[in-house]
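Each reported figure results from applying straightforward, stated rules to the coordinates on display, with no laboratory input. Please read these numbers as outputs of a predicted model, since none were measured by experiment. Cβ atoms are built from the backbone, for glycine too; each structure is taken alone.
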Structure P
Amino acid sequence: MLGGLGGAVAEWVAEHAPCRVVRHGVQDEFGESGEPAELYAKHGLDAAGIVAKAQQILS
C-alpha cells in the first residue's frame, strides 16, 4: 500500500484533521488474477473483511 489515493488522503488528514489513520488494503502483491469476489475476500476487502478490521480497530 504505497502512494496512490490512500496516501494522498492520509497526507491531507495529517495536515488538516489529525487523527488516527489505519491503512487497510492489498499488501504489495502484484500480478494476481482470479474472480474479483475471491480476490476481495482474500485481501480482506469484501464486506466481511472490512467489518472484521473495523471491529479489530475499535476493540
Structure Q
Amino acid sequence: MLRLLATDLDGPGIAARLVVSLHTVRSHTKSLYAKLGAHGRREAVRRAAELGLLGPDDAR
C-alpha cells in the first residue's frame, strides 16, 4: 500500500491494482496516516521513506 501511495495512482487506481474496493483503500490509507503521524499522502510517503519503510526507488 505504501509503495502504491508513492506512485501517481489515485484511489480508484490503487483499488483496481490491489483488486479491492475503494472503501478498503481509504480505510487502509487512513490507518497508515495515523500510524505514520501524517496528514496527507505526500507527508505519509516522506515519513515512510525517513523511517526506511520505502526504498529509494519507491519514494518520489
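Points worth noting:
- When Rg/Rh (Cα atoms, Kirkwood Rh) is computed for each of P, Q, the largest belongs to: P
- Comparison of P, Q - label where relative contact order in percent (Cα under 8 Å, 6 or more apart) is highest: Q
- Here distance in nm of label points 7 Å out along Cα→Cβ at positions 8 and 32 is compared for structures P, Q. The highest value is that of P.
- FRET efficiency 1/(1 + (r/R0)^6) of positions 16 and 40 (r between Cβ atoms, R0 = 35 Å, to 0.05) - structure with the largest value, from P, Q: Q
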